[in-house]
Structure I
Amino acid sequence: MVKIVVESLYFRYPEASDYALRNISFRIVEGESVAILGENGAGKTTLAKNLNGLLKPTEGSVKIDGVDTRNLSVAKIARKIGFVNHNPEHQFFAEKVEDEVRFGLRNFGFSEEAADKTIQEVLNVFGLEEYRGKNPFQLSGGEKKRLAIASIMAWRPEALIVDEPTIGMDYAQKLNIRRVLRSIVSEGRCVIVITHDVDFAASICERAIILSRGEVIGDGRLRDLLSDDKLVEKASLRKPFLIELEKETGLTGLEEDFDAISSTLVEVFQKCRS
């Protein structure tokens, strides 16, 4: 399984006078669920693109299973580390939903028979079966995001980086994506989530890496970091709902009941709508 090691990473865009990332070091191993959090402009997406080779370090290194990303093609890295763009339209190539999923499978040498089976499976998992013949650009925002994740997950990379996975999704869709991402972790693969949705991050990720102005200001157990008032304020974040609820009620262990709590909320919302 994949191991990502970042050592003294500095990154500066060619046209910029200052570094977007400064002196970043950490490692991510198989089976980890990691949230990359921070204010707008903190460097979250820039860091993610360094992890999957779309960008290369200006100084320092990023190594995938011991090999520097400078010595690996983007395609080679993508087979191990899938990346779902913040804007899903940026990764669409095909005119039909099913062909969008097929695109990556063909590039990675899947047979037509295996591709057909995989396409059916992922479209069902992500609730996109009814749209298989539709143009991806005609989907809603949430549907586009689900298709983007589905098309990457089809080839089963060892690690998945998802940039803002819940944008454009209603609560029920968020729960479905959460279940899919948690199932990936349960299989021993790695999930890295870049998000402003701290509640979603807390429901999936055990660990958080918090950025501010291009530097890591926190790396550890997500629950501990997001319980730290000074750190949360410095990173322009807020505490997850369940942490605040435990603080107000004195109850503990509510995260273990997240599924039940979430399901109940969905039922309440649906009744209110009707």
Structure II
Amino acid sequence: MPELPEVETIVRELKRELVGDIIIDVWTDSSKNLQGNFSEFKKEIKNKKIIAVKRRGKNIFLFLEEDKIIWIHLKMTGHLLIGKYKFNKKEWVPVDNDKLLDPNNRYLHWVFLLRSGRALVLSDRRKMAKIVLLSDTSFAQQKSLKKLGIEPLSSGFTPEVLKTILRRSKSEIKRVLMNQEYIAGIGNIYANEILWKAGINPWIPSNKLQESQIIALHRAIKEVLSQAIAHRGTSAKDDNYRDVYGERGKFSSYLKVYQREGEPCPKCGTLIKRKKQAGRSTFYCPRCQK
């Protein structure tokens, strides 16, 4: 699932490419992604200008004219692409960017045609992405959005705020980092990388961390997420993530432990291990993260 760095990369690119453009039509062969009626959705967004693009946690929001908001959650395999497309018999085919021909970019189930001649498309192999049409009022009332925790790259996310979050739970620290009601946007990839960078054992209860560990953890959260955004996210092994131009995230080359089982730790040379934790693979250095 795309995490904060991937979604932030997408949102920054969408801002640059879409704001000011107008949706003139929409096509889908997977209306089950939509919460609501497709015909009504199409009617409500057609000929509306895109005035802003924002992110909250792993959620993407396209703000349109006349109090319309398209809420997109990419789920496991979804990613958004921008380019020129033509409909060729039974499928949409890109015409101006070879990167869009990547097999991971060809599961096209939603196409938003734009006045500029381009299209915003959703590639989603498992057809699990979520699309919802909101108004300003209904946006403010969404319970799942209200429950989201603090944004870890915001100025309000301080060591003291992190300490308060950690003291509230007896759960393992990795599980707390991935709990979206505590901190929004961190998933399995970055939880592994953050804990390695901070030198913290993934299984330690969060309320048992010492002051120095909390400071190191806070620094690691900020640094790892910022570096991942700078390198346009992570496309790890067998990962579906691509940016809006169809390219892989470059942070894969900078991963220290994630999917590196059996490789030497960059800090001490001890072989990286992998264990299951809450149904997910945890990668760690048994020496640096005792």
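Given a value of 103 for volume of the Cα convex hull per residue in Å³, for residues 136-175 alone, calculated from one of I, II, which structure does it belong to? Working through the options, I get structure II.
Ranked by relative contact order in percent (Cα under 8 Å, 6 or more apart), which of I, II sits at the highest value?
Between I, II, the highest calculated value is found for I.
When distance in nm of label points 7 Å out along Cα→Cβ at positions 8 and 24 is calculated for each of the structures I, II, the largest result comes from II.
Using the calculated result -12000 for helix-only ellipticity at 222 nm (-39500 (n - 2.57) for each DSSP H run of 4 or more, over all residues; to 500), pick out the matching structure from I, II.
I
Among the shown structures I, II, from which was the value 14.0 of mean count of other Cβ atoms within 10 Å over residues 32-39 calculated? Going through each structure in turn, the value belongs to II.
Read the figures in this text as sums done on the coordinates, not as results from a lab. Since the model is a prediction, treat every value here as computed from it, not as a measurement. Cβ atoms are built from the backbone, for glycine too; each structure is taken alone.
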